[in-house]
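> Structures are listed in the sections that come next.
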Structure I
Amino acid sequence: MIVAGEASGDLHGANLVRAMRDLDSSLEFYGVGGPKMKAAGVRQIAAAADMAVVGLTEVFSKLGMILGVMRRLKKSLLEERPALVILIDYPDFNMPLAKAAAKKGIKVFYYISPQVWAWRRGRIGQIKKYVAKMAVILPFEAEMYHQAGVNAVFVGHPLLDVVKTDFTKPEALKKFNLRDGSITIGILPGSRMSEVTKLLPEMLKTAVILKKELPAVQFVLPLADTLDHEYIAAALRPYQDKLHIKVIPNEIYDVLAVCDAAMVASGTATLETALIGIPMIIVYKMSPFSFLMGRLFVKVSHIGLANIIAGRTIVPELIQEEANPERMAKELLAILTNEERKRQIRKDLSGIRAKLGSPGAAKRAAQAALEII
């Protein structure tokens, strides 16, 4: 069984499945994932896109469906009797599933740790009790788990294998029908609809302000395959006469590589943008209640992975009320109009890659998983 509840988990899960099958072609997989895991041969009980939510209040609208998937997965532990349960991040769903599997004597392999270093550190005790082995992707996580007596191995970050471009910048500009010599700004509103509905309207209003200040600017929106394409088209429609935003599906890295800067929803995309070396602003909004709970319990000084890994503020972070069009435009203009600052951000972002280990995370994780079957 393999369970990933979000777009990034779907990508890493698919690569893990392929790496495990390279080592043992007899393996079969089922569980929860997205189109990439399905293409890798995972028989799906539910789609990750239907389960992806942000914040406490956003869970309620999908609670019935999520609980139904949990019941089917728990039932399958007895009916299918998998040799291993592989869980990818998504801790509020996956930790109860880990407990259920462990109680039935089925070993649990956790790939990509819950962010216990940020909040709910008490989960480490549950992980020690129910998880046979952790494969972690940030170097400081391994030390934290070892100190707690958890069987954990650092495998490197899986994005090092996937964040790469297929075209030169001139080739990509031509392919995407973009103007060479114009300032290009990326719009990345998230991979979950609950994020997009909050952030995309703010980003589009920001783009209007930027267009007034920089008339030759052009905008690109790399479309995650987990999003509702019709919703995106409808949201863009009132702005397209002014902005002519290019919507480009399934080519996020080549799209990012042509950008001079980007506005990016906090999440995996901030690290992807950092690895491409593109200056950005990180933005995030959630319900007021979810934000209040976060302020009470989250114990990190940054929300963006790029800044967290760097251990300092490399790029601006705008959260809640600060993520408004005027402030977002101001921060982007401060980057775009200052060549020295752009160079410094690019230099700082290049240092992040060195902290993430070496390529081959999926292969190392696959080996670690097979060792406990």
Structure II
Amino acid sequence: MKCQDYSLNRQTERENLNLNPLQRGGVLPPESRQALYEFSDGYSICDYCAGRLDQISKPSINSFLEDMASFIGADHARTVHGAREGKFAVMHALCRPGDTVLMDGNAHYTSHLAAERNGLNIVEVPSSDDPEYRIDAEGYQETLDELNDMGEDVSLVLLTHVDGDYGNVTDARAIGKIAHDSGIPFLLNCAYSMGRMPIDAEKWNVDFVVGSGHKSMAASGPIGILGVQEEWADMVLKRSNRHQVKELEMMGCSSRGAPIATLMASLPHIIDRVNQWDVEVEKTRYFVSEMEKISGVRQIGVRPTEHDLIRFETPFFHSIAGKHPRKGFYLYEELKKRNIVGIKRGQTQWFKCSTYGYSQEQVHYIANSFGEIAAKYREMAD
């Protein structure tokens, strides 16, 4: 059989400023790129495994997981293939088909899939109206009270700490207290926060916490983190009857090779940058203020933003698309000329972006570039 050449070459990060919020927190530091090279072969992490990934001491995965647990305020930490697998594992261990899980109306689709795959009933806490789409503790309390009045038990409360649509940061501690006061275990989805901003599962009344290595923890994916408090360890980290060294919900072992090697190498970098979170928020707020100088452009979500993921409503750019010969593609192409990528091709009515990790000068350049494009086509918007 003759096969075409599938060799790949990706210059996106090396040659451009990438605004895709899915990728900003996953950019590898130099030491992790070296780890990627060293552990790029198949099961390379398993050379010294005696049966349990979390017990490997060379490389020191066991010590790494202890440090990770401490970093996020959990008693135990395991790597999984992504935050979604962590959510599924918790639901599978705690719940039975037909049980109810309560989650926020801004929940990621993978929270829905994890519940659906486990045969669970999903009840959502609604967000506030446009433009904030806020989730608050009062909404969780009211929904729980309504379910109790109907005689419906809730087996798990789930909160998306930072949602992927608006970048809203929700008060996990307050909702965790509501769940605990009701005697319900609490799962916090930190796919857009663990590794970017401070997380403390213990202080926030969190029983289970999941994070994403490739979204927010400077690791090559797919990989995620599952944090579990001691009270639930026997259930979520239960061993197999037939293969007693293996943990059932981890399917024996989870991430092997490059994903976990890069996450390990990135941990000191992650700890350092989390301590600079306030600086990232200030840069993002500056970016929002500059973007909103363009007529009709506004941030959607809680204001002032508390996260780097931003959603903009951009009717100004959309009105230009109606008259431009390249239609909606003009904005992507104008940005690309300026070595800025990450805004989807053809998208002008609204878009999400992030300047996480960029210098103040780079953020200024990005904002100024949008301003230049707006000025260039201002007559088309009239």
Structure III
Amino acid sequence: MFIEIYLSNIYIVIFILPEKLFMQTIRWGIIGCGDVTEVKSGPAFQQAKNSELVAVMRRDRNKVIDYAQRHQVSHWYTNAQELIDDTLVDAVYIATPPESHKGYALQVARAGKPVYVEKPMARNHAECLSMINACREASVPLFTAYYRRSLPRFLKVKSLLEESAVGAVRFVRIELYQPPFELDYQKTCLPWRVIPDIAGGGYFVDLASHTFDILDFYFGPVAQASGYANNHAHLYPAEDIVSCAFRFESGVLGSGIWCFTAAQKSDLIEIVGEKGKIVFSTFSGDPIRLITPHHTEQWDIKNPKHIQLPHIQSIVNELIGTGKCPSDGISGARTSWVMDQILGEWREQQKIRFS
């Protein structure tokens, strides 16, 4: 559309661009306003600059009304397609369990709206590829909630690596173990995170995906990965212990062990280089330590209350054309590929299939 204006001998044409190209506030809708959206992400959509949360969806009518009232959200739905079709909604955050990520992402893409999906991106790599292709065909961006890429404490580790604080990196070692949760003992009401048909695996898929994604952020894609998984405690159908080895395209080697039925807790990542090592954690928030033969330094960098806020801000910035989000569908899919390589033999043994 354009407007023609004549001023004396001057002929002026003013182009009126589509409204979305002038968009300075991204109006969000959430599909699946459960626990993860209460503190980690939901309030962040309201607090980010140029961002507003305008609609939420949950199948339970009473719960979605309660959420909307508590978080001052103007519109609520019990049907996802109705939220997606709402003309007030510019972009959609999918915060459901992984089994429905693919289906909802395809619906949002068909509506021509940007997609922000919780992690893990999907139950396996094949589902991720379907999501990527759908968003590519619809010419809409696809973002994933691997928000550690945007947190100051993990950016500090990245800066240490870029400054060659430990010299050339030789290998990475991961250690995560913890006791079972109380809900793990409730056979008739298990958490969805330990039901492979819903989650793609167990706590390993839910938690180790964060670790592998941040390592991808530091070192680039993993070229090879293999592992062993088992279920020692038989509390739920998913694996409860996993060990693996992997190699990045850059040549850095790595190994890891995860156990979710141990007596104590441990949360450790060691990046070992020719001059020393960087020690930090994925979840505990312990100080980052730089250890060399000559000295030790540490940085105690806390996470924000609404932990996804910096990441959501980066997404909003990209959507309005003032920045770039560090976590998209391509990088998110790489982490799901690593999960597939590590759990492949276990899934075959347990006859775990994803339709």
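Each reported figure results from applying straightforward, stated rules to the coordinates on display, with no laboratory input. Remember, predicted model here, so these are calculated numbers, not experimental data. Cβ atoms are built from the backbone, for glycine too; each structure is taken alone.
> Can you say which of I, II, III returns -11500 when helix-only ellipticity at 222 nm (-39500 (n - 2.57) for each DSSP H run of 4 or more, over all residues; to 500) is computed?
II
> Out of I, II, III, choose the structure whose coordinates give mean count of other Cβ atoms within 10 Å over residues 30-37 equal to 15.9 when calculated.
II
> If you don't mind, there's one more thing I want to ask. Tell me which of I, II, III gives 2.9 when you compute distance in nm of label points 7 Å out along Cα→Cβ at positions 254 and 270.
This value belongs to structure I.
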